Structure P
Amino acid sequence: MTLTRDSVELLAPAGTWNALTAAIKAGADAVYLGGKHFNMRVHKDDFNLTDEELKDAVTFSHEHGAKLYITLNNLISAEEIQPLKDYLNFLDKIQPDALIVQDLAVVKLVRELGLNLPVHASVMMNINNSRAVEFLQDLGISRIVLGRELSLADVALIREKTGIEVEYFVHGDMCIAISGQCNHSGVTFGQSGSRGRCLKPCRWAWKFVDEVSGEVLDDTSHKLALKDMCMLRNIPDMIQAGIYSFKIEGRMRPPEFISHLVSAYRKVIDGYIADPAGFTIDEDFWRDFYEKRVRDFTTTFAFKPVTKNDIGLSGKREPRFFSAGVVETPFDDAEVKKIFDDLGKREQGTGKRDKPKLNVRVSTLDAAKSAVENGADLIYIGGEVFKPLKPFTLREFKAAVKFAHEHNAKVILNTPRVTRDKVLNELIELLDKLRDVNFDGVLVSNLGSLNLVKTYSTLPVYSDISFNLFNDVAADFLKSQGVTQAAASIELSFAQVKSVVEKSALPIEVIVHGSTESMICEHNFIKFYHPDYDDFATPQLLNKHFALEDSAGEIHPLRVDQFGNNHIYFAKDLCLLPYVEKFFGAAALRIDAQDYSPEVAGLTTKIYRAAIDGKDYAEDFEKLKKIAPRKFGSGVYRFKQSKNSI
């Protein structure tokens, strides 16, 4: 097909009216922006448009031959659902060209309300496999913003397989964590990155340390501060990969800067389309563009795995630091107790006071047996395991199921949280080989895995925390897709969890104890920062436990799974033991013991079993505090609520 101006869409950001007009004047084919609520950039009151301005923005854009997309791409809490419905009805009246969404509740409501609004899937939906794309296509999603961790080759394959219209970032601030899989700001500060309030802990200064000895192996630098994406020199590669929409990040940038970026990308795109075979970059033009950069540049995962050279270690070009490291709140903090006392008073007769089941996620057969022997009603096995542990073998799966069923416990097959098409293909093989094993269900972590399990298995489906479940409407949507139980987001405060549990028609599981991830990254930080690491000479270093130390002296464990992904953990393990009865009414309480020895997993299970059953656990809890790998914290429960966007 012959390339034309219509072959590619140059998509520009805008946070103000002046930025909108500057972007269109500079040559943007489309602009994305948000209203005063429900979007991913809500830090400043003088950014984002009022309802009246949004209406005018649609008119202005269309009069100038440009499309306008409204960002409705944050997670929605239960108390925001009615205002969300009102906002959606307003947007239907002004008719933007599409909505960019993250929360499945928005997808459900657009359909239920009968709105004539095209929907695009945000990068925050964590879409990195073709089965997730196919799932969303069946829901009527017309465009996908694929995960930033995908290479152009990955993108081309997904597009070829599904035929979906693809949007891909070409320039701007990039997260180090896998899209939609960062909980650090939400748990530590009550301001979720998935709700437009990220305080950017990835931009902090960190030390790389030996977790056991505390030895500093690489001194303080900005180890997670990814440089800005810049694909200006690679426009031909993107066009040939079949990407349609070239997205510039930067809704908080001033009009002059946006105009500068749009003009530059317009020039290169038009130059290549006019003469693909004869196209080259004007080096004087590039030099001028480069000198005006904010951060230094990288192409991130577009062509090859990210290296240490793609990290802005010095921090000198960071435009702003939003926060600094803080000491995580202990589990027995007086303010946390007050929050539970104030908000934990339930009305009588709600019908949701039943004792919850006790579920435990483990990484080894011995830990599985220990959890079952100590009172677990259900165990999760499989999925990611952390080096030096090995993945479950077929023999171990069978042994775990047999042992659990003999003790009247259920066993759920866990699946990886990060699933490229290759991993999904392996999951098909695993499901086939385990067909004669009497599992009680499958735990899935993304839409692709959900789609696959529904296709290849008749087992009940459970959804994990990676779905970022924030409200009962999204829970109802998952139920309509065959999910039988869903885990609530670990960024929800107690009041918000309580609301979801009480309103949802789907049984809800709440994590109450364990090591919880702040970020999942497709980066090898040990390879980056260990002075002795070599792929061939010292691969065994991946089996050791290292950590990242923040400026407050908190040690965040670093774990490497069998796929090479790095999991960064909070410094303290979540412990809600004193408040177990407050969570009665939830379908299940979960212990995340995947980083625990069999002894710790068993003792933790025993204690929570006693707490649920109303028995004394004080002596055992004192033992647990002595052998637990980390101190206990209260996670997001130090806050009355995850801060809303309205």
Structure Q
Amino acid sequence: MYYRHFRILVRVIWQSIILLAALLMIARGWSFFEFANWEQVSSRSMDVARAFLTGLKFDLKVAAIGLAPAYLLGMAFAASRHGFGWFQRGLSVYLAVLALVVVSASIGNYYYYLTFGNHFDIFVFGLGEDDTVAVLQNIWVDYPVVQTFLVSVVSATGVLRLGKLIRESASNKVYKPLNKWLVTVAVLVALVPYTLAVRGSAGALPLKRYHAQVSDYDLLNKLTPNAFMALDWARTDKAKESSFFLVSKEALKGLSAEFGQSGATQTAPESAYLEQNPPHIVLALMESMGSNVLAYDDPETNDLLGALRPHFEEDFVFPRFVSGTNATIDSMVMMLFHSPVPTISHSSVQKVRLTGSAVLPYKKAGYRVVFITAGNGMWRNLSNYFPRQGFDEVLDENTIKKVFPEAAKDADTWGVPDEYAFKLAEKILKEAKQPTFVMVLTVTNHSPYRPPESYRPAPVYVSADLAAKNEGSQVGTENMLKAYQYASDSLGQFISSIKSSPLSGKTVIAATGDHRMRRMMVQDTEDLATAFGVPFYLYVPQEIQNNVDIGYEKLRPGSHKDIFPTLYALSLSGAEYTSLGGRNMLAVKDDPIKRFGYHGAILINDRGVVTPSQPGKLYLWKDNSIEPVPVENPDVNRHQQFREWLSLYINSQMAGYK
């Protein structure tokens, strides 16, 4: 009896594994046909084959792990006729539940790629760390939740029926009886292929993360793992992120030298004028002000700048500029605290005071340092964390509503409209009794993309190319463009008001995006020119320009790490500050070899763009785009070295030195 039940069990389990793996493979195929650029894949047939073959190994691995509890229980119940009957019926239900989870996770992974340009990664944990209610509201508005649920339920129901057929088919087979010793051998032998499926490999090493790297076409690398493998890697990354380690001073010094620095401490240029006339500083971090959308700006048909347009034409703007990451809090802590760990503001290390905070030089110079968010100050614990790092005040939507009660009527999922955050910043500057640094974080250009009802947008237009790269509906894409325009217009109105006031000659204004517009897909290599880009805008009063050495190269490459070194040079004389690779974007003389822009997904320099997945390939700049055929990259380690430098620095701050 045991052998017969065991044979039934093996047949049912393996057919169930194949069924679950087929669902995962169908999801991969669907994503491939939706996202693949056929010009890119037409010459990479072997890479495509490797992606699907390796993907199948990942799928079998996940399916085998998912069914392992059933396999073990089945072997235990195989000795009992009644017990095994109950087990078989329960197995059909268990298989249906697994199918429900598989289909739901695969659909979620599909939409995650549409939004972030990657399979599930560490950012997925933002659901729990962010404003969870607001995130869930966005998911409900932006994604077909009901349809996804129905598809998952229908799939699970189908699998439930198939499971019953599989069970009945296996039970109707005739199996020859064996003696107990042969049964033992059969059980052990049957475990071999199952173990191989769980390992994903018959070689010395089990299937690992690096096996997903199958091509120089990055989309194939993103599609190779299934949703569950990607989630497991994200979990591992999250665990590593939460722990800190002692750092070797020699290792940290060595990496500093690789980037032309003797250490993290730098000094701003001396300036007698700035010593006597320290200006106010405003830094606006604009939600989703991505170059990937701004590339479609047209003043006549698709106005994405509004009142910001004349200032973009008159002042300094750097188009070859990237954010540090694809998420707001991640970009903020990297810019302000040189940290690749986004959870430092709301984790066990939240009370550690950082000596390298970017606002401390202003605090030491006698500035009042203010953070204004149009959202809630307790988002990511900023109200508690920022004061520990040098901010005097954190003002949020509650303060804005008190000062401007009319802001409450247009409050939305993430906070109040951007214009009121800028009005509060202007009020603070006009009432200032001392030099003041104000950082403003906007929220309106965020899903669900609803500018105030009173706002009258200029024309926007969804071109065919824009529609192809945006996963939203026509109306949803139009709303996104209107929200983008509104945010830009609010910034532009603020700058215009400052320029037309007595503050004009003593206020430096900087603005950039916190990250790309995430719902825009990266369809091909040429998109890399703008895919992760954000503009960097600077208004520098003429009085400062007349007294401080300034050299403007519009196409100078840079990233968030360069913002504060630039602001220090325009406001603080001889101040010491912490910087990891940051450069003054307006320096008269700057070594082109040392300047670069860092984003987690790309690195840009004077010559072109490099991705960490293909460090040996450099895509050269071509006007506002890049050459599709790369050349050899002479500095293949730069991106990885900078990432390691960031890691060692923040660990030295948190854990100290060996």
Structure R
Amino acid sequence: MFLPLQLGGTAHAQELAALSTVEVRSRVENREGIAAAASEGVVSGERLASVPLLRPGEVLEMVPGLIVTQHAGDGKANQYFLRGYNLDHGTDFATYVNGMPVNMPSHAHGQGYTDLNFLIPELIERIDYRKGPYHAEEGDFSSAGAVRIDYARVLDGPLAQLTLGQRGQARTLLAGSPQQGDGRLLYALELYHNDGPWHVPENYRKFNGVLRYSEGTRDDGLALSAMAYSGRWTSTDQVPERAVQNGQLDRYGSLDPTAGGISSRYSLSAEWARRTRDTQRRATVWALQSALDLWSNFQYCENDIANTGTCNTGDQFQQSERRRAAGFAASQAQLGTLGGYEAIHTVGVQGRADQLRPVGLYNSQNRQVWNTVREDRVRQSSLGLWAQSELRFTPWLRSIAGVRGDFYQFRVNASLSQNSGRASDQMLSPKLALIFGPWRQAEVYVNYGQGFHSNDARGSTITVDPADPSTPAQRVNPLVRTRGSEIGLRAEPVRGWNTTLALWQLRADSELLFVGDAGTTEASRPSRRHGLEWTNYAALSRWLAVDADFAWTEARFSDAAPEGAYIPGAAARTANLGLTVDRLGPWFGALRWRYIGPRPLIEDASVRSQTSQLLNLRLGYRLAARTQMAFDVYNLLDRRVNDIEYWYSSQLAGEAAPVNDRHVHPAEPRTLRVTLTHRY
């Protein structure tokens, strides 16, 4: 529930009217007098509609500095990179859709798992993003950033869409928002299939459904939503580079044709907002039921040979969970005074409870379980209370001071009684922002904040390695502190050109995480990151716009260790540039270039990833007032780059010993898709 605050009007009623309103000017927001930091912003659905998307999770690449990739089948959650973090599948980056949190704590595969395959990009009205732990409203998983995605309440008209592409890709979408009584009934149905370039066809099948009734607006109205998603796929995971180089395996080949997954997500939610002359109230309640079965094989035969002397069953493992979760959030913003200064005081509460019955890790072969490593029942609950006050001292100086308190409880009933138990933790997080300006269409921001991320509940009670109960395992702190600061500038040097600069730093006490692939915890080290981000959007004419964001980051472990100080997977340089054409007669389109610089793959940086550059194209033509056709070309230059690279040991059948090697998941080759859209 974002409450962007704006003060400075001459009447309280005018100030509160601006409390949750962002002016979207030619597809880019004007946040002068509203933003709390240079690194926050809004992306409109209109701007998003021009972007060629290979996967739905790539909508997040409109957040400056955020890179989205994939290291397994498309049905699995994406891999995310931001501010020197390899965020894995979502740790340290909080994501919400229609007020519902998407990150999954104590997940079978990875802490904070963020699967956005249920997202339908055509329904998105706006994306609000924030970076850094400076905002009292943001809690778990938000140290690097947070994003809130809102669906539209009213579409331009009912639409039918058909997309056909190479390699078995097909998608149909039906959506509309007819009048229903005093409100609108938004509906959408999506069916999707794709095989991809893989020698073992992905055969990804997806069903998506949305039904949403709403009255009023997002600031003064209500919305009731029901969403359903199910997907199943076969995945070609990362492969060892040595097998590709010696001709044993094709770049798009697989060493385990039964890897893949089955996933589902069903949810109900309600959002309510009421605005009066001097208050803004919001409330959200939600409930979901989700399931995942994920079969992976990253080391092929290494463990099998070590245990049996031969590659018999292989190293495939299954991660599985059945989850029920529910939560709520409520806040109130009130115009008032403090010490004689105009102020807006906001208080809020957030709660969540997750029940996993069970969550497990198993050894498998051809998707058949032959051994249980661990199988647990987990209950986890959290409560967050937050408050902040925004004061206007002068026409050119305002401050936002806030504090957040979080309380967590964990209960684990493990298959090994030694790993069962209870744990709890709490954390207080202060926040402060000073905003100077505006002066000549420019504002300066100084931000400081403390935040945290939670660790897997199983890591807070573990005492022995579930694969070898004779080996002790390290128990971790349930909550890990982060500290961040930022100095930023937002300006409009010339009309139509919006630019921001942010110089930031972030420290984490530890990057302790539960290792879902092994069923144990791994004690990582304290870290520090700092960097510079430069974001630009320029409307050059009525039909032409350019956006460009660049990020430079240094990420290091902050303690001394013989293995080195580099953080594996931390990207030092990223860039995203776009050229958008619209309303040029019947023509429209976009050209987007994405760059990820080399990343250290081990702590001494002696092994690094390759640079990755991709160019995507959308070219569209309006056949009639209500009908248009678009041609999307992904990886336009057909570059041979990788979506992800890791360095670790694996062993192939016939190898005498494990080999440390680069393991890669290639980006898809040049891919063409054609979309026909009709509004009726």
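A few comments on the model shown:
- Which entry (P, Q, R) yields the derived value 52, 43, 23 for Cα extents along the principal axes in Å, for residues 419-554 alone: P
- Origin of the derived value 4.1 (distance in nm of label points 7 Å out along Cα→Cβ at positions 251 and 427; candidates P, Q, R): R
- Of the structures P, Q, R, the one that 10.9 was derived from, the read-out being mean count of other Cβ atoms within 10 Å over residues 275-282: P
- Given -15500 for helix-only ellipticity at 222 nm (-39500 (n - 2.57) for each DSSP H run of 4 or more, over all residues; to 500), calculated: source structure among P, Q, R: Q
All of the numbers you see were taken from the coordinates with simple rules; none came from a lab. In this text the structure is predicted, and so the values were computed from the model without any measurement. Cβ atoms are built from the backbone, for glycine too; each structure is taken alone.
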